[in-house]
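*Asks:* Listed below are the structures to be examined.
Just so it is clear, none of the values below were taken in a lab; they were calculated from the coordinates. Predicted, not measured: the structure shown is a model, and the values here were computed from it. Cβ atoms are built from the backbone, for glycine too; each structure is taken alone.
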Structure I
Amino acid sequence: MKVNIQDYGNVTVVELQGELDGDVAELFKNTITDIIAQHKTCIVLDMSGLGFIDSQGLELLLWSNDYCNENKRELRLAGLDENCMRILEITQLESEFEHYSELAEAVKSFA
């Protein structure tokens, strides 16, 4: 998985490309903890470049949501394709995340 981080005003966008699975757990967690350590308060995970999420990837998303909540940060998901959205629906995790179809919508949601 590749990770690209960009700031748009007070919003930090984490662009994820590839697969979100157990093989990238350390990279993913380090990315989120580093962003929070930098006192960033608004985070969007841009998932438009993800091709696959497995059960460990879902656990990472839940962990990131919990970690952000514990640290009084806000997390949004953006750009989920049909497959990723379907996975959230099947696992009944859709309501756990604030999610948007477009990155711009997710960024604007913090305004």
Structure II
Amino acid sequence: MYTTNNMDINKTVNGDTLVLSIEGRLDTTTAPILEAELTSSLDPISKLILDFSELKYVSSAGLRVLLATQKKMNDKGGMVLRNVNDSIMEVFEITGFLKILTVENETE
């Protein structure tokens, strides 16, 4: 687990699947931390799941990290965002990221 004042990252690896549960804010301050965690963790991984059930906010810096990670994971297997709240889903819709990212909510 990685903790800052604005974000916590809980990491679980199951075989070739990595699950990162992100809590708090993904913004200019915390996006480089997530990017570093992803960079150090993706080598043996073919499926990445980002659990956003406790993510409250995402900024353009966070979107940039998600886009770069999606591009990497397209070549390795896949990436899924789970449990995205309505306000973050609205950001994805407005920015067109829903056309790029795979989002699964537990009610689906």
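*Asks:* Mean count of other Cβ atoms within 10 Å over residues 44-51 computed as 17.8: which structure among I, II? Walk me through the numbers on the way to the answer.
*Replies:* Working: I: 20.5; II: 17.8.
Label of the source structure: II.
*Asks:* For distance in nm of label points 7 Å out along Cα→Cβ at positions 60 and 84, which structure out of I, II has the highest calculated value? Could the numbers behind the result be given before it?
*Replies:* On the way: I: 1.1; II: 1.9.
Looking at the calculated values, the largest one is II.
*Asks:* Out of I, II, choose the structure whose coordinates give FRET efficiency 1/(1 + (r/R0)^6) of positions 12 and 28 (r between Cβ atoms, R0 = 25 Å, to 0.05) equal to 0.95 when calculated. Present the calculation step by step, with values, prior to reporting the outcome.
*Replies:* Numbers: I: 0.95; II: 0.40.
Only one of I, II returns 0.95 for FRET efficiency 1/(1 + (r/R0)^6) of positions 12 and 28 (r between Cβ atoms, R0 = 25 Å, to 0.05), namely I.
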